[in-house]
Structure formats: structure tokens, C-alpha cells
Structure I
Amino acid sequence: MLLTTKGLTPYLEYRYSASDVLLLGRESVGVPDDVAAAADARLVIPVQPGLRSLNVAMAAAMVLGEALRQTTPGSEVS
């Protein structure tokens, strides 16, 4: 799945699997259009209108944390 400011699915609403691959692009330009088009899912971290997006390291940590929470045996997904 691709993490992008142009994504339609909030990262907390996505159901992750252990085989998922998280793709992130450069902070300045993201990923090439062909990479974005090939992604199975395009996720977004919602932010308040008018605010800048998070830096790529913070965004990766947030999404990876949620993915691990959902895919770690014994963790509960609500």
C-alpha cells in the first residue's frame, strides 16, 4: 500500500495483513505516477485543512505502528 497525501482511505480504516508492503515517496514529490497507479491501496493520514502534512519519517512510524498493532498475534483490533 502507498502512503500519500492524495490517498482516499484513512490509514486507521485500512485492514492490514502481514504480507503488506508500505511504500513511501520523497517528502517533496511523493512517488512517480506509475508507482501510485500500481499500488493496491492508497492511504492517507488525515490532517486539519490548511495544515502541512507530516514528514515522511513520522508518517511511516504512525502507519507502521498501526499495521503492527493489527497484525501482531494477541493484539486486539476494534
Structure II
Amino acid sequence: MKATLTITSRGVVTLPAKLRAALGLKPDDHLIAETTPEGLLLRPAVTLPVEVYSEKRIGEFDEAEADLEKVLRRRKKTAR
């Protein structure tokens, strides 16, 4: 699908509704704009949720890694 777009004096570009619908774009979605040898490429920006770990959760990870290290050491000894 092709569309002719206009850039306002403020640099705002409006994507036609049919183009937004075809691409599944919704209000407040973010796009990445980059230059390519062919011209300007607009593509959806992927956002991923970020989990911030508490000190307690970090401690749980450390304990799990320590337990795994013990198991691996035992396996290494029995493999000899």
C-alpha cells in the first residue's frame, strides 16, 4: 500500500487511517524512523516490559545459582 503524506511546518506527518489499520498501528504507538538507500523507512518500535528485581528476588536468584553449582559439581565428580 502506498500513500502520499504531507509534513506540516512543525514536522508532523499524519498516516492515513487505512494505512494505520493495515499495519495495526494504534494511537500512542511508537515508530522508528531511519534513512535507507531507498529513502525513509518507518517501522513499529518494539517495546518490552522491564522487570525491576527487589533485593529479595536477587537473593533468590543467587540461591538458585548456588544450588545449581552444587549439582554441577556433584555431576562432574561422578563423571570422572
Structure III
Amino acid sequence: MRATFGEYMRKLRNKSNMTLTQPGAQPDINSGALSKIETEKKQLDEKILRKLAKVFDLNLEKLKDEFFSEKIAYN
């Protein structure tokens, strides 16, 4: 089974050796909200994808693909 977007985000953060507070220090990224996204208690607002891509040094299109593929599968 494929990981959820929240699990994907947690893996990225752990792979980067970051705490929840480190990406949360970026403007518009709340560490509490990020925790809820990782535990599937909240859905990510797609407006912060660009910021997350920058924080985790990812290709924005790849991150969008992960995000939108889950949204499509969920609906």
C-alpha cells in the first residue's frame, strides 16, 4: 500500500533530520498544523506546497503529483 501524503511528509522531514519546529519556522508553515497533516488529522492546504518543496529541496511538480494523486484517490 502506498503511503499517505502525511506519511510522505513525515518521511521527508525525518530523512532531512528535521523536527516539526524546523519547517514550522518558515512563514506560513505551522508546526502544529504540520503535525496534524502527518497524522492525517488535517489536510494540507495546497497553497503551502511551494514552501514545503523549498524547505525539503524537492521538485515542486513532484510534490504536487504526490499531493494531487492522493486527493484524487481520496475522492
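Every read-out reported here was derived from the displayed coordinates using simple, explicitly stated rules and does not represent laboratory data. Quantities reported herein were computed from a predicted structural model and do not represent experimental measurements. Cβ atoms are built from the backbone, for glycine too; each structure is taken alone.
Values computed for the structure shown
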quantity	calculated
Distance in nm of label points 7 Å out along Cα→Cβ at positions 20 and 60 derived as 2.8 - corresponding label from I, II, III	III
Top of I, II, III by distance in nm of label points 7 Å out along Cα→Cβ at positions 36 and 52, largest first	II
Answer label among I, II, III for the case where Rg/Rh (Cα atoms, Kirkwood Rh), calculated from the coordinates, equals 1.39	II
Identity of the structure behind 29 (criterion: relative contact order in percent (Cα under 8 Å, 6 or more apart), calculated), options I, II, III	III
Origin of the derived value -17000 (helix-only ellipticity at 222 nm (-39500 (n - 2.57) for each DSSP H run of 4 or more, over all residues; to 500); candidates I, II, III)	III
